[in-house]
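The numbers here are math on the coordinates, done by the rules we state, and not lab data. The model shown is predicted, which means the values in this text are computed figures rather than measured ones. Cβ atoms are built from the backbone, for glycine too; each structure is taken alone.
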Structure P
Amino acid sequence: MTAMAAKLSMEKRLEAESVTLLKSLLEMELRRVRDDFGFDISMLIGVDGRIFATSIPDQLAPPQYRLLNLVKANLPSICAQLTNESMKLSLTQYEHGVLLISPVGGRAFLVLLSAKVQDVAAMGKTLAHVRSASEVLQHVFQQRPMSAEALAGYEAETADELRRLSRRLFVEKFEETPQYRRNMDLHNYLKAELTEAVGVGSVEEFLAHAYGEVGTSAPYMKDLQWTTLVDLLLSRVRESGGDVLAEQCEAKWVRETRRRLKAFV
């Protein structure tokens with residue numbers, strides 16, 4: 001990737017437009033909460049008892065396992081408190097550790113478990129961070145947009161984390177999106193057609209020049225940019241092989257490019 005394309009990719013955001021991406025976004029935030037706030041297990045659970053997303057170590061130590069079983073055993077009671085008694089926050093200290101429950105909107109709640117001995121009286125700062133994380137999870141869970149307008153009503157910590165999550169999702173999951181698959185499909189098609197028209201030797205030069213003129217690289221192309229790119233490639237074909245060849249390529253490439261763009265809508 002060129003330096004210009006790398007810079008562009010860092011500025012991009014990705015929203016959870018599918019169930020798979022939504023789950024990935026929730027799991028990213030749960031993992032961050034575990035790592036940043038010193039918990040061992042984090043889970044997003046619905047008030048009906050369904051587990052939506054988790055961040056749990058591959059290997060559980062006995063105290064962690066006991067706490068997890070405690071939550072499972074008390075899940076009906078926890079759900080009832082959230083549903084019927086409008087629980088705002090619950091922090092409970094056990095012999096084996098700490099259990100923290102924070103509502104995430106009216107449909108779910110965040111469960112955090114720590115098997116470490118902690119002074120619950122000194123957890124005020126952690127509780128504030130957890131409430132912010134609950135807002136982040138609620139925003140993602142409800143599939144709200146990540147636009148500046150949508151984030152304007154949050155405290156800085158919450159808004160900043162939502163922006164970071166969106167960037168991380170882009171970096172980690174962009175290659176799984178329809179936009180990426182469409183763009184690479186078009187790139188490979190045009191590269192094959194260009195190779196047939198002008199030969200292998202000129203293809204990379206022509207493509208590099210065209211993408212440079214458009215101002216981005218293949219993975220991040222938009223519809224209008226593809227139209228511009230095809231025009232640029234046709235100009236190079238005309239210079240290299242003449243008008244007849246360029247007209248033959250134009251008739252085929254323009255039609256096929258439009259078809260492939262529409263196929264991914």
Structure Q
Amino acid sequence: MNRGLSRRGVVAALAAAFAAKPVHVAIAASRDKIALARWAERQAAVERLSGLSAAYGAAAAKRPAWAAAGLDRIDQDGNPCGDLVSWPLDTSITPPPLGWRIVRPSLWRCRENFDFAARVFALNSMGRAKARETMRARMRAIVARLRERNRINDELGLTELNRQMEAVTQAIITAEDYFHECEEEIPNVVAARVMIGLTNDCQQDAIADGNGYCGTMAMALVALRGLLPSLSGLIREHAAFFAGNPTLPLSAMPFAPV
């Protein structure tokens with residue numbers, strides 16, 4: 001079940017599906033045209049993001065292990081453990097005799113270690129100076145690894161791909177803003193809000209029906225099935241796909257960004 005349940009969009013969709021106010025045909029057609037154009041823009045960006053993400057994944061797989069994200073420590077047997085972080089791996093660190101040891105140190109951790117050493121062990125100015133120099137040496141090593149990782153990222157095209165992904169994500173947000181800000185409760189707009197809401201509120205593996213179904217997905221299924229006869233264009237195609245495939249995960253829906 002989804003933890004962060006946001007039901008307002010689904011409730012609005014149910015209301016629109018079963019108690020929609022009559023709208024003048026010509027006005028409705030004009031508003032539908034705008035809604036469909038915004039949805040098409042969003043979909044083009046969604047598909048573009050999918051392609052960029054695939055390209056990023058392929059390029060990122062070529063990075064050396066130390067430059068990729070990973071668990072921040074190793075245990076006494078040398079097995080990675082701890083938290084997943086993006087700090088580069090220090091390959092010179094060996095397993096501890098017991099317990100665990102940090103192998104992906106961060107700049108903030110270096111500062112914390114200095115503060116602790118200065119407070120507990122460095123009882124005079126010479127001790128503090130030595131602790132500070134240790135901190136600075138560790139920081140310099142981290143910065144060197146970060147710079148080398150940036151060089152590798154540039155060489156593999158990851159920096160440019162990341163820039164393009166950020167731009168496309170912003171294009172999706174801009175297109176979605178129309179549906180959030182639109183005051184007209186016409187079916188196409190409400191259905192679009194429901195589908196956008198799913199991508200914001202549900203996990204990628206969430207399903208609308210079957211074992212372990214997601215409550216938000218199930219409510220959206222009822223709403224979109226009710227709205228379906230009043231929908232048109234690409235919005236109708238996407239709503240129909242969702243309504244016809246309730247056991248597929250959100251990640252399989254054509255309107256869901258990766």
Structure R
Amino acid sequence: MSAKQSHKSLASQDDWALRGAKVPDRIDVSATCNFRQQARVVTSEIADRKYETILELGVYPGQILAFLAQALGLRAAGLEYVASQAAAVRAAFPEIEVIEGDLFSEDWLLGNRKWDVVCSFGLVEHWDDPRAPIARQIRLVAPGGSCIIAIPNHSGPYGWLMKVLDPAMHSRHSRISGSQLEAAFREVAGDSWKIRFCNTLEGSGFWNCGAAEWVSKRGPSVRWGLSKSLAVWHRFVTPLPVPSVFRPNFMLIATHTVAKG
């Protein structure tokens with residue numbers, strides 16, 4: 001790679017710990033408004049491949065990995081940075097191998113392990129230079145395997161809203177666009193990778209832009225009303241087709257073209 005990569009993280013371990021360490025009951029994430037299209041795309045792209053293993057980087061709260069492992073018939077492992085969150089996922093999903101560690105540390109990566117599928121959802125955008133976490137992620141993919149990167153679409157209206165509603169959250173995101181993510185991936189990965197899917201997903205939805213956090217800080221009656229309004233919006237409006245700029249998720253799926261030896 002010609003340009004120098006940066007390791008500067010925009011979120012500290014304390015920031016990640018703010019998510020808490022509670023895993024809700026198992027839910028079918030493929031039916032939720034913020035993941036149903038991602039679930040369909042991933043399963044359609046991966047299901048016909050003879051893969052055996054999957055790793056999620058930043059696994060907490062574990063619902064996505066549990067769904068993908070079951071839907072695709074894969075042995076699952078998840079990397080988690082915050083010890084309490086790793087323990088929570090381990091307790092909620094005993095079928096998942098939960099590994100504690102820092103993505104950029106070598107300590108957790110015993111024996112130069114690799115996985116057929118390595119995925120991250122809402123992780124790459126927490127570095128000032130996306131090439132650094134992308135390079136780290138693809139290094140963990142086995143020959144012939146696939147890399148899945150999903151980020152929130154903060155390059156347009158949702159990024160502006162986040163800046164108004166939650167400046168602290170805004171500062172922890174790079175707000176890169178889908179085209180910037182694709183360009184960063186191509187620069188890091190080179191010719192040995194083929195991008196099979198690269199697009200925005202879902203209909204208009206107000207998650208991961210500070211809206212829920214802002215609502216949670218209102219008074220009881222206002223909070224109740226706004227929460228109900230958001231729930232109604234996501235149930236009835238989010239499923240409707242919208243222009244790309246209003247789709248809140250972006251996903252890239254690529255396959256390593258070097259086959260297993």
> If distance in nm of label points 7 Å out along Cα→Cβ at positions 46 and 206 is computed to be 1.4, which of P, Q, R is the source?
Replying inline: Q
> Out of P, Q, R, which one gives -0.42, -0.52, -0.70 for log10 I(q)/I(0) by the Debye sum over Cα atoms at q = 0.07, 0.08, 0.10 Å⁻¹ as computed from the coordinates?
Replying inline: Q
